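S.K.: Please go over the structures that come below.
Taken together, the values in this text are just the output of simple stated rules run on the coordinates, not laboratory data. This one's a predicted model, so the numbers in the text were calculated from it and none came from an experiment. Cβ atoms are built from the backbone, for glycine too; each structure is taken alone.
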Structure 1
Amino acid sequence: MASGHHPDGSASQTMDGIGFLSVPEATAEAQRIFDEDIAELGYVMSVSRLWAYQPATVAGLFALLRQVTTVDRLSLRQRHVLVTACASAFGDSYCSLVWGSRLAEASDAQTAAGVLTGVDDGLSSSERAMATWARKVAREPNGTTAADAQELRDAGFSDSQIFTITAFVALRLAFSTVNDALGVRPDAALRSSVPGVVRDAVAFGRPIDDVADEV
């Protein structure tokens, strides 16, 4: 679709494309994702428009993320910490804004802003260990050591839990890699919905989109 609009009447990130690509044809599978966004957020996320190229793939990726945590279930707050830490270390502004905002709701805005900038004072000792590990996985997975893994054990995590945490972070990074490489910018709506201190902490990655999508 070259017009930059979908059947739901909403505009894409740009007039003629999403990120660096043209707007994909909206299939029934993609429309279901758009409808879920509208029901939850009131607009269609730019990443949803991008993954309209392969909606079954993104659905499979998120199913895999859920599967990873079935044995050693991660709490919602733990997932907030992990994604906020790994996305910011990776330089992904989109997920940093979205998940930093979620962490702010689960804790407070200053704590979330701290995690985004590598300061974990507002976290528990076990959460600090998770955040530290997530950053190392995001920045240099080949640079981790046995001592780094031992820090997680010392924080109370079993080897099974360490595997779960690592696989979860790696899958989130795969999602971020596709979005970032293809030029998707954070949704314009995040400019006003994200706490100011969290937004200011995300001084990296692609800038927030200038034009808001229409519903």
Structure 2
Amino acid sequence: MSGTTYGFEQQGRRFVLRSPTAMPQASTFLWNRTMLLQLNCRGYATAQFMQPEPAKYAHAPTLEAKTFMQPEQPYYAHHPGRFCYVKDEEDGSLFSVPHAPVNRAPEAFAFSIGQGDVAWTVQCDGIEVELSVRLPAADVAELWTVRVRNRSGRARRLSLYPYFPVGYMSWMNQSGAHRADLGGIVCDSVTPYQKVADYFRNREFKDRTVLLHERVPDAWEAN
């Protein structure tokens, strides 16, 4: 792999891309019995689950037209994704993992695709962040892990800000707030409808997005 931008590793069990900009449309899929998650090397993501028709739990900031999930679709600055900001509290410098939305050139980068998981390793200013995701066998859930390592050889004071753009869920009703009893942020919405008969069909929809945490956050924002 030395000197190359991409290639297979671990005897063909993983495919690794070493640059976030060499092939900016590069993406992969994870799926289980009820959902499909498309992940871009820069952190943009599109996900759908069945209820029983395809539905989304993360949206663009504008009202979306319903469409199929397309390979190598065009991405834009505010496209939904899964991001984590890393801030140095000493000098205020900032970078984001995997790459967007800060788009800071990393010291090292790896977009690693396995048979049942996807992982990124990003290093900036001597701070290495590992971000990985896998799906359960049947549940509609994304299981994310973040690991931070100090490679700089000096003491650091850092803050992490996981950023999950839920987006514009509905023009009828949407809300989001932290639920301490559940351990996460809960966002609710009502699927838009115009005919009264559609209400009785839509009321069974699972129009709820939940971002659960393992550690209690110092602060949160649902905007």
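S.K.: With volume of the Cα convex hull per residue in Å³, for residues 45-108 alone coming out at 91, pick the structure among 1, 2 it was computed from.
M.R.: Working through the options, I get structure 1.
S.K.: Taking volume of the Cα convex hull per residue in Å³ from the coordinates of each of 1, 2, which one would give 111?
M.R.: This value belongs to structure 1.
S.K.: Moving on to the next point. Taking Cα Rg over 2.2 N^0.38 Å, for residues 53-156 alone from the coordinates of each of 1, 2, which one would give 1.09?
M.R.: 1
S.K.: Out of 1, 2, which structure matches -1000 when helix-only ellipticity at 222 nm (-39500 (n - 2.57) for each DSSP H run of 4 or more, over all residues; to 500) is calculated?
M.R.: Corresponding structure: 2.
S.K.: Moving to a separate point now. With distance in nm of label points 7 Å out along Cα→Cβ at positions 61 and 101 as the yardstick, tell me which of 1, 2 scores highest.
M.R.: Top value of distance in nm of label points 7 Å out along Cα→Cβ at positions 61 and 101, among 1, 2, belongs to structure 1.
S.K.: Then there is this: Which one of 1, 2 has distance in nm of label points 7 Å out along Cα→Cβ at positions 29 and 197, as calculated from the coordinates, equal to 4.3?
M.R.: The value was obtained from structure 1.
S.K.: Starting from the value 17: which structure in 1, 2 was relative contact order in percent (Cα under 8 Å, 6 or more apart) calculated from?
M.R.: Answer by label: 2.
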